[in-house]
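Chemist: Heads up, there are several structures right after this.
Please treat every number below as a calculation from the coordinates, not as lab data. Keep in mind the model is a prediction, meaning the values are calculated, not measured. Cβ atoms are built from the backbone, for glycine too; each structure is taken alone.
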Structure I
Amino acid sequence: MDIHMQRLEITSPAFEDNGWLPERYTCKGDAIHPALTIRKIPPEARSLVILLEDPDAPGGTFDHWVLWDIDPKGDIGENSNPGTSGTNSSGRTGYYPPCPPQGAHRYIFVVFALDRELKLHEGSSKKQLLEAIEGAVIAKGILTARYEQQAA
């Protein structure tokens, strides 16, 4: 992360940073996303972006959630849809719950604060999103969860 970039503070009431993601938020549970709390948002922020990435997926990073144009108020409610959804690695829009085929995986919530709204079309790709935010990011934060399916 750029040393001059401000750092967002990302937490969740559902788990501690680097802690275990409750099953409720996975394919074995309710398949909904956890609530997130975002603090230290710069006053000049006009929107937020959330990416949820699994860098441990067998085929390379799997994107579980691609979301932008979120109001920078700082609280994302559980199972809410606070912005515009992009296409995740499953080919769908919205939150795709963690469901690792084997072993423990890391699920990294990356949040960016932007100095503008993006107005990208719903369903845009992560690549298109990353191109669109270039030069607009004023702060960034991460929160990591871990999850491993238990044998039945």
Structure II
Amino acid sequence: MAKDSWRDRFDPDIAAGFLAMNDHEVGLSHHLGMQLEHFEPGFLRAGLDVRADFLTPIGNLHGGTIAALCDHVLGCVLYPHMTRGQWAATTEFKVNYLAPVSEGRLTAEATIVTMTRRSAVVRIDVTNADRLVAVAQGTCTIVDPKPTDG
């Protein structure tokens, strides 16, 4: 492993700050009730309770709910490894839906596959009652803050 790899840059204070943001009352993640639950180097676990208003007319969870959860954790897992001020922009991601969901809680586990100064690939496994219901993989571009004039 190269010195100063992303694994060496985990900042527990940034992770704790993200966990504290669960209490913010803005944004899609709040509207959907997503909760970041646990960070460790290269890993994030988050959850989402299935609600009746997320179900399709046939009673299954809308795939867009799972996709939103995947997109959210895809970026969030990276922040404790990035330099303060950088941000992650999802470039692409793909979700494979493996089983229908109609109740309970979704748990998403995001794992960094690889990360450079400019991009990262993340894998996400989504479970419902200990049953794998979706897998996703995505790429984020890591963006440096704009220089300030002055």
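Chemist: Going by FRET efficiency 1/(1 + (r/R0)^6) of positions 9 and 89 (r between Cβ atoms, R0 = 25 Å, to 0.05), which of structures I, II comes out largest? Let's see the in-between values first.
Modeler: Details: I: 0.40; II: 0.85.
The maximum falls on structure II.
Chemist: Rank structures I, II by relative contact order in percent (Cα under 8 Å, 6 or more apart) and report only the one at the top, that is, the highest.
Modeler: I
Chemist: If distance in nm of label points 7 Å out along Cα→Cβ at positions 33 and 137 is computed to be 1.7, which of I, II is the source?
Modeler: Details: I: 1.7; II: 3.2.
Attributed to the structure labelled I.
Chemist: With Rg/Rh (Cα atoms, Kirkwood Rh) derived from the coordinates and found to be 0.95, which of I, II does the value describe?
Modeler: Details: I: 0.95; II: 1.00.
It must be structure I, since only it matches.
Chemist: Then there's this: Assuming 2.7 is distance in nm of label points 7 Å out along Cα→Cβ at positions 41 and 97 as calculated from a single structure, say which of I, II it is. Please list the in-between numbers first.
Modeler: Numbers: I: 2.7; II: 3.8.
Checking each candidate, the match is I.
Chemist: Which structure, out of I, II, was helix-only ellipticity at 222 nm (-39500 (n - 2.57) for each DSSP H run of 4 or more, over all residues; to 500) calculated from, if the result is -1500?
Modeler: On the way: I: -1500; II: -5500.
Label of the source structure: I.
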